[in-house]
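Just so you know, all these numbers are worked out from the coordinates, no wet-lab data involved. Fair warning: this is a prediction, and the values are worked out from it, not measured in the lab. Cβ atoms are built from the backbone, for glycine too; each structure is taken alone.
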Structure I
Amino acid sequence: MVNVIEVHDLHRIYESGAGLTHALRGVSLTVERGEFIAIMGPSGSGKSTLMNILGCLDTPTSGSYRLEGLDISRLGDDDLAEIRATRLGFVFQSFNLLPRATVMRNVMLPLLYSDCPVREREPRAVKALSSVSLPVEYFDHRSNELSGGQMQRVAIARALVNDPAVVLADEPTGNLDSATGQMVLETFERLRDEGKTIVLITHDPTVASWADRTMHIRDGHILTDEQEREAVAASETHGRGTT
């Protein structure tokens, strides 16, 4: 299999008035084409920092990140913006749709920032919406007229419209009830079956269980399965206290 993502010894250090924060500490991982992985960790573990770097929204302090063989960690702002527009698709917890724009307009929005010819924009949006099983009668609805599950499907279609190398999903079911969240996860599973590469960030083990593989991150480190079991056991022991 071909590795779409290759991260090696990634560090991210933030400076503030309070001092240095070491958000990532030597993270290494690979993701194969067509793989559905979950990166799971508690609040403050570094998972959002890692997602921002994978999404070219932030740059590492040191280490390397290759996307389809391209060394992302060496690119400038303009090149990173092009990568975000053409090779990555984003799905967020809060949907981030234009509330008064139609479903079609929301999905076509990323195409305005690419070299896609005007005549191809609507057919590509229709294809993306069909891939997430949104009924055609909703295409002309405004996004604020949709249910939460429908809005997230539109957000996934928007992420797919440029045929990205990777779909990055950050807590995509966080604002949904369990039944609607399951429908969204079934959509990701179906996209994986169609060959899409999906990286999902979550703190929820039930959500992570839908992925082919789960990587645990804690205190800026990717843990082995054994380290994660030890960390969970220590947390549970601390929670019970001592007598």
Structure II
Amino acid sequence: MKHRRAANGGIAFLFDLDGTLIDSVYQHVLAWQAALEEAGIDLSVWRIHRRMGMSGGLFMHALVREMGRPITPQVATQLVRSHKQAYLRQAKQVRPLPGARELLAALTQAKVPWAIATSGRLETAQSALDTLGVGKGATIITRDLVPRAKPDPDLFLAAAARLRVPITNAVVVGDSVWDLLAARRCRALGVGLLSGGYGQDELERAGAYRVYQDPADLLRHLDEVGVRSQN
């Protein structure tokens, strides 16, 4: 596959969705808590939050470790189904994070390619994408399209391939340590946002080159990650 040369030195941005562009992390946490309670599993909210952003399979492995007993495939399937239902009931509460729409618009205006790569499946991500106002022409990679989710790099590799840019030219923007570990594994530049609830030190230890408050803060500092003003 031939890579295309984009403006601004060929740089491209690959965004996580929940907690990075959309203020939805805590809705997902509460949805998981409801699903677990329905299955008779008691797990503290803070423990669930620490797993946000990783693949569902790894979430289940972590859950087994917390519980000290195995989860049957039937229970795992039911947990995923119950989480989806509980999250969709809260979907109308979800809003774009400050500056998210403006950030994407600024990159488009600067002719910088961007994509969204989320560990969520399309059935739960679609409402968030609609809220964000992402058009049909945008490059969206969901969990349905790759073998493994974060912290494996498959989502970001697929997004870069779809944009036809080298992954080493990509800036991965995420709010969790799992995003940044995935970025490090595929040799992309990682940028962290605090809008998902992880601390700056955690994000930096996971590989973040820079850490910003939210998309609006990143927009104000795009020059620090290699985007030149078009003015």
- Structures I, II, by distance in nm of label points 7 Å out along Cα→Cβ at positions 15 and 175: label with the highest value: I
- Task: Can you spot which of I, II the value -11000 was calculated from, given it is helix-only ellipticity at 222 nm (-39500 (n - 2.57) for each DSSP H run of 4 or more, over all residues; to 500)?
- Result: I
- Out of I, II, choose the structure whose coordinates give FRET efficiency 1/(1 + (r/R0)^6) of positions 39 and 207 (r between Cβ atoms, R0 = 25 Å, to 0.05) equal to 0.15 when calculated. II
- Item | At a computed -0.62, -1.08, -1.21 (log10 I(q)/I(0) by the Debye sum over Cα atoms at q = 0.12, 0.16, 0.17 Å⁻¹), which of I, II | II
- Task: Identify the structure, out of I, II, from whose coordinates distance in nm of label points 7 Å out along Cα→Cβ at positions 47 and 215 was calculated to give 3.3.
- Result: II
